[in-house]
1. State the single structure among I, II that was used to calculate helix-only ellipticity at 222 nm (-39500 (n - 2.57) for each DSSP H run of 4 or more, over all residues; to 500), giving -19500.
2. Out of I, II, which has the highest value for distance in nm of label points 7 Å out along Cα→Cβ at positions 99 and 123?
3. Distance in nm of label points 7 Å out along Cα→Cβ at positions 155 and 219 computed as 3.7: which structure among I, II?
4. Quick check: 1.00 is what I get for FRET efficiency 1/(1 + (r/R0)^6) of positions 19 and 163 (r between Cβ atoms, R0 = 41 Å, to 0.05), calculated from one of I, II. Which structure matches?
5. The value 16.1, 54 for Rg and Dmax of the Cα atoms in Å, for residues 59-234 alone was derived from one model only; which of I, II is it?
6. Thinking of I, II, which structure, once Cα extents along the principal axes in Å is computed, gives back 67, 47, 38?
7. Taking distance in nm of label points 7 Å out along Cα→Cβ at positions 131 and 259 from the coordinates of each of I, II, which one would give 3.2?
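Throughout, read-outs are computed from the coordinates displayed, never taken from laboratory work. The structure presented is a predicted model; accordingly, all values stated were derived computationally and were not measured. Cβ atoms are built from the backbone, for glycine too; each structure is taken alone.
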Structure I
């Protein structure tokens with residue numbers, strides 16, 4: 001792991017920041033390709049990414065503050081000046097809000113916009129998790145003896161009894177080591193690597209589906225279901241507090257994502273079949289829809 005890549009005078013270049021930037025650039029490239037294919041102005045992609053990045057960072061920080069309000073109230077300056085405290089789900093909500101505002105400005109259908117964004121979100125997440133792995137920002141997993149388990153001795157948040165955790169008898173998080181020297185012998189699941197692989201898989205699935213006919217919004221619904229499933233699975237080995245029957249808060253949100261995506265997929269399939277006069281299970285032979293404007 002390499003938390004700090006290099007220094008340029010007073011400027012410090014962090015691996016997490018670099019990978020976040022690369023994630024946004026990759027997302028921009030993916031959306032731009034879709035804009036060209038669908039006949040939209042390619043600059044639409046940059047507008048979406050910039051708005052999603054700004055709103056995503058704001059939403060991510062707001063979610064972190066609300067989720068741990070007592071800590072931030074005890075140190076109000078940390079709400080603005082802390083370099084930590086960014087949560088993906090808040091970022092996703094903020095990013096989608098930014099994309100919605102841009103779609104209204106350009107008068108392009110929001111559902112079409114989200115279909116273009118779905119693969120981009122997946123590849124952006126995959127690259128972002130590489131940043132988590134390089135930085136050691138605490139997204140690692142529980143102690144493990146699997147051959148690929150690893151330690152994070154140079155983690156940016158520290159590799160200490162306060163950050164190297166395991167599950168207790170009642171699903172509470174407890175230190176996995178008692179002192180710094182003991183922590184060096186602990187190996188954990190490289191959860192960011194798992195997420196990178198899974199999100200790349202989500203991207204591959206969505207990218208392969210984009211040229212076939214689907215009701216508008218369907219790619220985004222698949223993203224909600226698949227990304228939710230990926231996060232749900234990884235959470236079993238991550239060091240997040242369990243809040244409900246052994247499940248973490250992130251898993252509960254992931255379940256909500258899967259339900260929302262699954263229900264939307266069923267409803268849009270039934271509606272599309274009814275409108276086209278198809279029998280359930282019959283393959284839709286309509287041509288792909290390239291552009292739908294509001």
Structure II
């Protein structure tokens with residue numbers, strides 16, 4: 001880097017200097033490029049990123065990625081990592097869908113977590129109702145807020161979370177409840193330092209019994225003490241009483257309905273049985289399936 005560019009970068013104390021450093025660290029700018037950007041920034045009175053884009057050295061996406069790093073808002077470019085492309089909170093954080101997720105997150109923070117609660121279950125009526133996908137995206141959204149977030153795949157019949165996050169666990173919740181594993185089954189999600197996943201683990205022959213035992217009560221207490229937010233992805237309500245057992249332990253449940261598919265009468269029935277099981281219905285969300 002030319003001496004003038006180096007001194008200008010070291011002298012700058014604002015966000016622009018950090019922007020330049022991040023773009024250089026990512027390999028988007030070379031030393032000579034940084035010198036050109038600094039001169040253009042000075043001559044035209046632009047921000048560092050705006051000058052770099054005007055010169056054609058970086059893209060708007062490069063700037064968005066650097067800004068996300070500056071403000072500790074992690075997300076991925078399309079094609080990065082092995083996460084499902086349907087995780088819009090990870091790949092499309094500035095989309096209308098991600099904005100809707102943040103709105104749901106805000107409501108949950110106000111209505112539930114601000115009351116000192118740490119855990120929430122998410123339940124749909126049928127396997128195709130989109131509850132697992134919503135839970136995964138919400139977990140990402142909470143972690144992007146800086147909350148230490150744990151996503152527990154409590155669907156011991158047809159788990160999906162490990163696939164959505166591109167992980168290959170050997171053990172998980174079922175193994176822990178059966179006394180065959182410890183809390184080290186919890187896995188960090190790459191690229192999202194505040195998000196962890198407890199996979200479902202080995203598919204057991206008795207999921208309802210495992211989730212109804214005292215061991216799950218003890219485990220839930222440990223998780224709630226360790227994390228800011230614990231989200232349980234439940235098996236479909238129609239699949240059995242597993243969902244009731246987990247929701248009752250979590251204390252609260254968010255109901256998911258599929259647009260043009262889920263019947264209002266079925267949602268009311270599910271809400272009533274969740275309440276009887278000891279779970280407060282915090283709200284409901286309608287999703288496109």
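1. I
2. Top value of distance in nm of label points 7 Å out along Cα→Cβ at positions 99 and 123, among I, II, belongs to structure II.
3. Considering all the candidates, the number was obtained from I.
4. Answer by label: I.
5. II
6. I
7. I
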